[in-house]
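What follows are several structures.
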Structure I
Amino acid sequence: GEPRVSKDRIEKLDLEKNVIQWRVLEGPLKKEYKSFLKTMTVSPKQGGSGSVVKWNVKYERVDHEKVANLERQLQFFAEMTKEVDRYLLSQE
């Protein structure tokens, strides 16, 4: 697909709990959403090596009649998770 750019602000960065939270300020998402807050939490995998990544999204649509289609965001989350994975593996 076509690249999309947004301006985000980091709302929370907790290095002890491995949590980062962003709020979308500008960009294509602001046309569809009044607010859009993304949270990524990385936790150690229980019973083995590695980690588990959990995404949480809180949003308010501009048009409440339309059902949210977060497919592009889900693709973004998957790609972001892979990038974090590559980074963490390079630090071992």
Structure II
Amino acid sequence: MTLLELGVNRYKQLLSQRKTIYEKLKSALQIVAAKHGERILETKSNNISLAFTLDNYPKEDVSKLGSMLFTRNVSGARVVSGLETKTVADVRLC
């Protein structure tokens, strides 16, 4: 599927749909985060990604969470344990 096939109207419709779905996902994640004493990180300059703290999750098990997401076909998820330094999209995470 290309932008040419979509056309301007369908493209704008998909953008609108993405914004709606994003807000629903963010709301649902905020509920889950609160239940576990965590929070959703606000990234004002990035309106497509969400970040979820894992402060109350055992640091040794954080990589297990990443593998659980992967085996459930969650694409694009990144888990940063804080036990090591990682670089994602030229951003250094500690």
If Rg and Dmax of the Cα atoms in Å comes out at 14.9, 48 when worked out from the coordinates, which of I, II was used? I
If helix-only ellipticity at 222 nm (-39500 (n - 2.57) for each DSSP H run of 4 or more, over all residues; to 500) is calculated for I, II, the one returning -8000 is structure I
Assign the value 19, calculated as relative contact order in percent (Cα under 8 Å, 6 or more apart), to the correct structure from I, II. I
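Only the coordinates and a few stated rules stand behind these numbers; no lab work does. All values derive from a computational prediction rather than experimental measurement.
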